[in-house]
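Below you'll find a set of structures to go through.
Coordinate-derived values only; no laboratory data. As the structure is a computational prediction, the values presented were derived from the model and not from experiment. Cβ atoms are built from the backbone, for glycine too; each structure is taken alone.
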Structure I
Amino acid sequence: MTLKEARFNAGLSQYDVALKTGIPQSKISLIENKYSNPNAQERKKIAQALKRKQKDIFPEQ
């Protein structure tokens with residue numbers, strides 16, 4: 001499952017994820033489009049915001 005799929009399934013916009021995580025929306029977009037790799041703290045925050053396990057969203061990390 002990609003970050004975009006997980007976010008869509010949670011019914012959240014990139015902006016919603018940004019508000020929940022404190023990560024800028026622009027960075028969420030970069031991560032979704034594979035232009036940026038999230039660090040460990042960002043992966044944890046995103047997974048918590050989407051109520052998913054990190055390995056489900058970021059299997060390559």
Structure II
Amino acid sequence: METTNRKLRRSRRNRHLAGVCGGLAEFFGISALWFRLAFVLAFIPGGVPGIGLYLLCWLVIPAE
């Protein structure tokens with residue numbers, strides 16, 4: 001079994017705003033589209049849950 005040393009980082013290559021969705025996608029090995037869709041869906045009920053979560057991830061997840 002191969003062990004990879006993956007670290008959660010905001011992406012510099014796959015980004016639209018801060019690279020949060022791109023970094024999460026690279027970490028989990030799936031398309032960034034799914035994370036972007038999840039954040040957009042979280043924006044819908046008043047915006048606060050999605051924006052707050054995105055800003056929290058932006059502050060907590062370090063850049064590459």
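For which of I, II does relative contact order in percent (Cα under 8 Å, 6 or more apart), calculated from the coordinates, equal 38? It traces back to I.
Upon calculation of log10 I(q)/I(0) by the Debye sum over Cα atoms at q = 0.14, 0.15, 0.20, 0.22 Å⁻¹ from the atomic coordinates, which of the structures I, II produces -0.40, -0.45, -0.75, -0.87? It traces back to II.
Distance in nm of label points 7 Å out along Cα→Cβ at positions 17 and 33 computed as 1.3: which structure among I, II? Matching structure: I.
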